[in-house]
1. For structures I, II, calculate volume of the Cα convex hull per residue in Å³, for residues 15-54 alone and state which one comes out highest.
2. Quick check: 2.5 is what I get for distance in nm of label points 7 Å out along Cα→Cβ at positions 23 and 95, calculated from one of I, II. Which structure matches?
3. So distance in nm of label points 7 Å out along Cα→Cβ at positions 39 and 87, computed for just one structure, reads 1.6; which one of I, II is that?
4. Could you figure out which one of I, II the value 92 for volume of the Cα convex hull per residue in Å³ was computed from?
5. Out of I, II, choose the structure whose coordinates give relative contact order in percent (Cα under 8 Å, 6 or more apart) equal to 24 when calculated.
6. Which of I, II yields 0.9 for distance in nm of label points 7 Å out along Cα→Cβ at positions 79 and 111, as computed?
7. One of I, II was used to calculate helix-only ellipticity at 222 nm (-39500 (n - 2.57) for each DSSP H run of 4 or more, over all residues; to 500), giving -26500; which?
8. Just checking, which of I, II has the largest value of distance in nm of label points 7 Å out along Cα→Cβ at positions 63 and 103?
Structure I
Amino acid sequence: MRIKSYQDLEVWQKAMDLVVLCYKTSGSFPKNEVYGLASQLQRAAVSIPANIAEGRERQHSKEFLQYLSIAYGSLAELETHVHIARRIGYIEENQLHEMLEKTSEIGRMLNGLRKSIEK
């Protein structure tokens, strides 16, 4: 399949699904976290597909690689926020595992995409 748009990238699609999951999960956080951990978690999640999209639409592979690197950093930030949420009791163990499985898959996909661009 020919990639015509960032929307054709499976990693972007999965990252978008992760954003939805993060919003749903953080929606149950205490109200005092609206501008705290919930907001940070949401921002990190949104940053992943946004940077994939922006990088893909750039004119040069080097720029795309830079944006993929930023997306990967946001993925690590998101994982950290998820661990914090679990430690303070905002999410259950099963939610932690579901989110970390998804971040792990997206991380592998980002690495694979990066390697294919570098060739």
Structure II
Amino acid sequence: MSKISGKETKPEILVRKFLFANGFRFRKNDKRYPGKPDIVMPKYKTVIFVHGCFWHGHDCPAGKLPETRKEFWEKKISENVARDKRNKKELERLGWRVITIWQCELKNRKLRTQTLTELISNIHK
């Protein structure tokens, strides 16, 4: 697990390139905020997390737990989900809008286009 990178993932890079191409400016993995959000947009008081379905317990085929060491993985992923909820609640308490994009929402072109279009409208709310 130590070989698994927590930042600069392909989905993160894809979202950042899209935002930058559409004129948005942001900070990456800012340590000043709970959970070190993947993208911080101070101008819009918005943070974006780009979550991997497996590591953050998404209810989709990619989020399915392995059959081996079931107890270990259930504990590990449930702790990640609880931490994500705490971080989101704390950011909202501080007045930030929190947007979560799941890895599976960026898989195919049609779904990716829809997700990223909705992202822009959510930023401008």
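Where a number appears in this text, it was derived from the coordinates with a stated rule and is not lab data. From a predicted model like this one, the values you see are computed outputs, not experimental measurements. Cβ atoms are built from the backbone, for glycine too; each structure is taken alone.
1. Sorting by volume of the Cα convex hull per residue in Å³, for residues 15-54 alone in descending order puts II first.
2. Computed on structure II.
3. Source structure for this number: II.
4. Derived from I, not from the others.
5. Structure II accounts for this read-out.
6. The value was obtained from structure I.
7. Value -26500 for helix-only ellipticity at 222 nm (-39500 (n - 2.57) for each DSSP H run of 4 or more, over all residues; to 500) corresponds to I out of I, II.
8. Largest calculated value belongs to I.
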